[in-house]
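Structures incoming, each one as structure tokens.
Rule-based calculations on the coordinates, nothing more; no lab input. Model, not experiment: these values are computed from the prediction. Cβ atoms are built from the backbone, for glycine too; each structure is taken alone.
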Structure 1
Amino acid sequence: MSKNKSKKVGLIIGLSLLFLIIIRKCSFHPLPKQRISSAKLDIQHHYADDQYQLTIKNLLACPNRIYLSSTEKDLQDIVGHGSPFVLDGKSDTTIIVSNKGDLKDKIKINFKWGNPDLPIQTSKIESLPYPKGKNYALLQGNNSNPTHNHDVSRYAFDFTMKIGDTITSSQNGYVVTLIDEYKGWGRSSKWKAFSNQIMIYDTSSNLFTMYGHLKQHGSLVELGQFVKVGEPIALSGKTGLAPEEHLHFNVFRANDGKSGLTSCRIDSIGNYKVKELKRYQLMKN
């Protein structure tokens with residue numbers, strides 16, 4: 001083969017590899033048109049005899065904080081007086097307002113996860129979020145760039161799982177978030193809100209564990225279901241802000257911040273001390 005022909009072949013191969021890298025790293029998916037949320041609260045309105053009743057039912061097994069507000073000052077003085085209040089898991093409350101008419105569209109209802117007054121009972125996560133005997137590398141650990149450097153994800157872990165790999169629960173608890181309808185991914189921060197995920201609440205430790213970037217329709221559990229450590233819960237994927245295939249695993253505790261949850265520092269996960277972990281370290285469950 002002549003030298004010029006060899007260079008031409010080499011150039012074609014190089015360009016082909018570059019094209020494959022670009023295709024792998026660039027997203028051609030459009031942003032979803034709307035956000036998906038799990039059912040969290042059952043809200044019922046009743047008005048009769050100039051008496052308005054607002055009933056709020058917490059359908060999940062974790063406590064939630066309820067915020068009531070109104071743009072009308074006299075109504076705000078009424079509904080905002082006891083706001084926020086904690087609604088325990090699987091409980092409900094009814095608020096009655098008399099002589100103010102039908103208030104169905106005049107009271108705004110928001111919520112935040114958990115109860116920050118409940119103490120965290122452990123600093124250990126019993127298991128890595130994949131089956132026993134499996135090995136995955138730690139793609140990104142705690143308090144690190146590019147994405148684990150803020151309160152929501154400061155103590156998160158990314159594992160190099162492939163699309164379709166099995167994810168298991170790292171703790172006992174109830175499924176309180178289940179989103180698996182999204183398709184697609186991107187590198188822009190706009191994609192952050194469009195990751196399929198499952199979140200589990202442990203009523204013993206008061207910790208939430210979240211498993212993100214799941215495969216579309218990859219959930220193996222149902223909302224509200226109780227799961228045990230090591231039980232398969234989902235299939236790994238590449239959705240949301242995910243330039244490469246991986247599992248985003250985060251531990252949360254309730255706080256008074258804007259989102260209501262903050263990333264929680266733990267001392268150990270499975271058989272590993274967190275402070276001893278290194279980036280790209282192979283971790284066996």
Structure 2
Amino acid sequence: MDLKRLDTEQRNPKSAGIDLLSTLDMLSVINKEDHHCAEAVADILPEIAACVDIIYEKVHSGGRLFYVGAGTSGRLGVLDAAECPPTYGVDPGMVVALIAGGPSAFLKAIEGAEDSPELGREELAACGFSDRDVLVGIAASGRTPYVIGAMDYARSLGAPVMALTCCRDSEMSRHADITMAAIPGPEVITGSSRMKSGTCQKLILNMISTSVMIKMGKVYGNLMVDVKATNNKLVHRAISIVSSATGCTDEEARKALDASGFACKPAILMVLLGVSYETAMDMLRQADGHIASALNAH
């Protein structure tokens with residue numbers, strides 16, 4: 001592999017003398033280059049939307065979303081997966097992240113783990129991956145063997161496979177049904193794909209998980225109404241969510257939450273419609289968990 005042909009390995013003329021700059025000027029160069037990330041993501045919104053729709057259909061039908069990556073890409077997948085249960089109240093097994101080298105690789109690089117396609121296949125198989133699930137392979141360079149091995153295994157089972165890269169016409173794109181290739185331009189530090197490429201990947205992963213959760217009814221307006229109140233901060237957030245959604249006082253919101261087992265969605269319907277917890281839950285079941293649909297049906 002000629003690294004110089006990869007988008008993520010190009011030299012950036014705008015940062016060629018960054019080692020000679022003052023701290024402020026150094027930061028200015030980095031900041032200006034970071035602006036290209038949002039533009040790169042905007043260029044591939046149709047591809048991201050296509051992936052979101054497929055992922056939603058699979059997850060809504062009881063399947064799972066798998067992220068597979070190595071290094072920075074793998075850590076970003078782990079981060080996105082870890083944040084879904086507390087933010088949206090989903091089962092921890094709904095969004096699964098595999099990182100080359102295992103969980104310890106999140107904190108410390110495990111050299112060589114990403115070079116084995118067999119390891120990617122084995123670890124995905126060990127999770128019971130099936131055609132009910134969906135896989136997003138993540139690699140800035142678009143060529144990581146561990147990720148490609150997992151992608152090929154998923155495709156062999158008939159599952160949909162997506163690639164998230166920051167290189168044009170990458171190797172991973174030839175192993176995926178849909179490729180999301182955000183091209184933010186050369187890194188400020190040549191080959192340091194944890195920078196702009198990592199930022200693009202984080203933006204896209206945010207979009208994927210957030211959009212899927214919205215489509216699943218985990219958001220009402222722009223409020224995360226399935227948040228789990230597992231600490232004091234989240235207890236107060238739940239009270240604020242119910243109060244904001246209904247216009248009631250914090251005291252009224254707390255009373256409804258206490259009666260609903262601190263579940264925001266039924267509490268909101270209880271306040272807005274004056275119904276019991278049992279009635280609110282029945283309405284939500286009939287509306288597939290969507291508050292707006294439950295209100296419209298009422």
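Here are the numbers:
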item: Winner on mean count of other Cβ atoms within 10 Å over residues 118-125 once structures 1, 2 are ranked, highest first; result: 2
item: Given 12.6 for mean count of other Cβ atoms within 10 Å over residues 94-101, calculated: source structure among 1, 2; result: 1
item: FRET efficiency 1/(1 + (r/R0)^6) of positions 110 and 222 (r between Cβ atoms, R0 = 41 Å, to 0.05) from the coordinates reads 0.60; which among 1, 2; result: 2
item: Mean count of other Cβ atoms within 10 Å over residues 142-149 - highest-scoring structure of 1, 2; result: 2
item: Entry that produces 16.9 once mean count of other Cβ atoms within 10 Å over residues 46-53 is calculated, selected from 1, 2; result: 2
item: Origin of the derived value -3500 (helix-only ellipticity at 222 nm (-39500 (n - 2.57) for each DSSP H run of 4 or more, over all residues; to 500); candidates 1, 2); result: 1
item: Structure responsible for 39, 24, 16, with semi-axes √(5λ) of the Cα gyration tensor in Å calculated and labels 1, 2 on offer; result: 2
